[in-house]
1. Using mean count of other Cβ atoms within 10 Å over residues 110-117 for the comparison, can you identify which of I, II gives the largest number?
2. When helix-only ellipticity at 222 nm (-39500 (n - 2.57) for each DSSP H run of 4 or more, over all residues; to 500) is computed for each of I, II, which one produces -11500?
3. Quick check on the output: 14.0 is mean count of other Cβ atoms within 10 Å over residues 54-61, derived from one of I, II. Which one produced it?
4. Of the structures labelled I, II, which one yields 3.5 when distance in nm of label points 7 Å out along Cα→Cβ at positions 318 and 334 is computed from its coordinates?
5. With Kirkwood radius over Cα pairs in Å, for residues 62-253 alone coming out at 18.2, pick the structure among I, II it was computed from.
6. Please state which of the structures I, II yields 1.1 when distance in nm of label points 7 Å out along Cα→Cβ at positions 286 and 302 is computed from it.
Structure I
Amino acid sequence: MQLSNDTIVDIVLVNPNNKKEMYGQLGESLAGIEPPLWIGLLAAYLREKGFSVKIIDADAQEWGARETVAEIERNRPLVVGIGAIGANPSASSTPKMMGVRHTIALIKEKNLSCKVFIHGIHPSALPERTLREEGPDFVIRGEAFYPAEELLRAIKSKKENFNIKGLWSLKNGKVIDAGWADVAKDLDALPFPAWDLLEMDKYRAYNWHCFGDIKHRSPYAVIYSSLGCPFRCHYCNIHSFYEGKSGIRFRSPQRVIEEIDWLYQKYQVRHIKILDELFVINKDRLMEICDLLIARNYGINFLAYARVDTVSKDVLAKLKKAGVNWLAFGIEAGSRKVLQGVAKGHFDQDAVRKAIQMTHEAGIYVMGNYMFGLPDDTMETMQETLDLATELNCEYVNFYTAMAYPGSQLYEDALNHGLELPREWIGFSQLGEETLPLPTKHLSSAEVLRFRDNAFNAYYQNPRYLAMMKEKFGQEAVDHINEMLKHKLYRRILS
């Protein structure tokens, strides 16, 4: 939605872009382009409260800071809100901070009169440091709905003193600690994201999500049916966004289906990622959502997340019938000792094998998430992880390195033990030049990263894997994988 040059908009919400630094060449054609769900939610909430709102998705537009700030300047907002959060919350917050930094620096350079706040997981985890280093007027700690609303009301009322829960600021060099913002208790009361303020034709699903039809990855959307997570894995920082607490809040099945109906009918969306940390957790509620989807028979290609200990044959059969063609599992490591070291050793390899087998038998494809470089990892245990991944032969895998994301227990442990952390926030990206994983008790960062990159190539070049992919998806998917392997990652610490 373009506004005329003389329009004063109340707030511009920005999804900054530093995709090239985060993904390198992979971002050009292989990575998904996800709609900024949290920014869309905040836009819809503020608009419902009577404010005029503009969204700048610099990530989708592939704009740098100059194009982004030029668009901000054209809209002459009272407030600019910059989000450091994506549809993969943990991994897409801290690395985005370089894009946040460049945008704020240029706003200051141009001496724009607007107030600026940052919101997201990273600033929620490090509110004081973010204020001092990045230079915004405010940091919102936690969900931004209520603090952003109160800030706008205060500014429009020409107040100069802000006493708003969750809204941190600096005064005479001293940090004003405003605590945590309240979370939205009733998710059904939140409006749908402001999809109309986004250019929906720019978004595309992950390449693997569409292996059955790789050339048609749009129209694509991301939805949520719940927020939060009841577990506290040491490598995850998701709780930094939710008052620092574990827990989960649900939308009603009817409200979830209403939004899917809207996306299908209004934007002809055919691929949907369900954002929930654990979509497969509350069986009765899940079955109700599935029954509502089955009754509509939309043929939407869904991706959702599950745990090994939350799936069963009847649940999987229902999910498949509802259109859930992909389930992502956090398998993480092949060694139970390594998993226990990060509070995830609740099941052994046999349980993993059984869950993956059941999922495949239900006709659902599996995206397996694995992590190299957890604190107790050795070369032998990382090889166990690769051996398990190779044995399971999932249709797609993500091989991550362990990162001490701010807000996670790993970050606190790294600080306490004086471990080397990235000097710049972009070093927390998984696929960038500056990537610097966490060293383990036994291995250096470089050893972990080299193992990860070699494991990635070994997995996707495995003849057994390629034969399975050809059988399930055809030669086009195999050709796509081979093309993906041509994109060699440059790693500074390995050069």
Structure II
Amino acid sequence: MQQDILLQSDDLLHNVQMQEIFPDGKTFVDCVPKFPEDEIIVQYGRLKNEPGFDLQKFILDNYNLPAKIDLNYTSNLQKPVTENIECLWEILTRNPEAAKGSLIELPFSYIVPGGRFGEIYYWDSYFTMLGLQVSGRYEMIENMVNNFAHLINSFGYIPNGNRNYFLGRSQPPFFSLMVTLLAEIKGTGISKKYLPMMEKEYDFWMKKVTAMNRENNKINHAVQMPDGEILNRYWDENDTPRPESYREDVELAMVSKREPAEIYRHLRAGAESGWDYTCRWFRDINSFASINTADIVPVDLNCLLLHLEKNIAATHLHAGNEALGSKFSDAAEKRGAAIQKYCWNESDGFYFDFDSSAGKQKNVFSLAAAYPLFVKLATKQQAEKVAMVIEQRFLHEGGLISTLQTSGQQWDAPNGWAPLHWITIIGLENYGFSSLAETIAKRWIKLCTDVFGRTGKLMEKYNVVNTQLEAGGGEYPGQDGFGWTNGVLLALIKKYGC
């Protein structure tokens, strides 16, 4: 891919990003070269030291800027938000196209989130599919599952998104849940079709696990726990600045006074988590520079892998493959026991991430604790305690905050996010806490529809504490569109009749 040449050209990438030629660092790496990229690089090397050289003009002369995806669309505030979302599906649809610049070609049409995000994103897509299901757009759901299957077959995993600068990391592994969703539409037999891809994804998360020992207890995504159990972490193959957030990464590394490669790896792992960023990943909850994502065993990641193991096991057993079914059932049982052992805190009545370097639980309360309820791992007593904490400490006028800390990061208070609302609401419903689930859902629905009524937009995230203010924090301004908000909102409105 031509864009690989740009990523390897540290000088041009560095100068464009550090000089802030574009306010958003993602803009440059999404540009499409007008000429062969190696020729552009050679020309840049020849001209860059010439008197009066204008880097911005050079870039605009040699690259086409990425197209904005919200052109020619205006919300109709005379119509309900649900009808506007039906229109937005068309705006957010992308059809197969040849790879250009950094874009990785996909064989089927798909939905993008919106705003600055003009490509498919892995975990976003599951929550988008929830709304597509309500809309009866079953073909699009199958197309997106097939695109992800294609990516697994091409790379051995699903990248963060279909851009080549995302290669080296994935996102929260929701493919198994996507297959389950598609099976609701087409019948349980569909799981067999995607079994090879589920197994390949599992192999990605468990890569080189057999080479682990007590001295070498972290390899790739796998972590050997104190008593020998295997759980997983977020990780990235690369330890360089993210091209799409190059300046931010370099500046944070300088402030941190840590080894740059170390902090870049933790930043990339944080991007893989989808929670980019949150004090969940900090040694010091008040210091972004203390980020140590790759040291942390997250409760939510391991619950998703538990679902994957159970789905693989069930599919094998349904096909009569008793040995493989038992193998994955045993793996799921061991993982579930390890999550309970290392992530449950009886005195706090809550689930926490585990810091593998410190050898102890983190003490950051977050909605990741709802995942054991979502995958039905928690006992009834544990679920009751988690529900109590969520109601007493996380619930606000507009819904749920993601953590209790106000750190300035976008995945902390006062922000709320559609995917975490869905996970929490379904988790609570799984254990019979229907009244609390409905209260949360209706507050979130009201917030989303109120903001839509004021602005004509559906946003990536929301301020659930002060519902008159926009959500803040993060490396970029708030984005509208927005795939997973649309999906979860439609699914909740259907479920609760709002």
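Since every read-out is calculated from the coordinates, none of them should be taken as a lab result. This is a predicted model, so every value here is computed, not measured. Cβ atoms are built from the backbone, for glycine too; each structure is taken alone.
1. II
2. Attributed to the structure labelled I.
3. Considering all the candidates, the number was obtained from II.
4. That value comes from structure I.
5. Here the read-out was taken from I.
6. Structure of origin is I.
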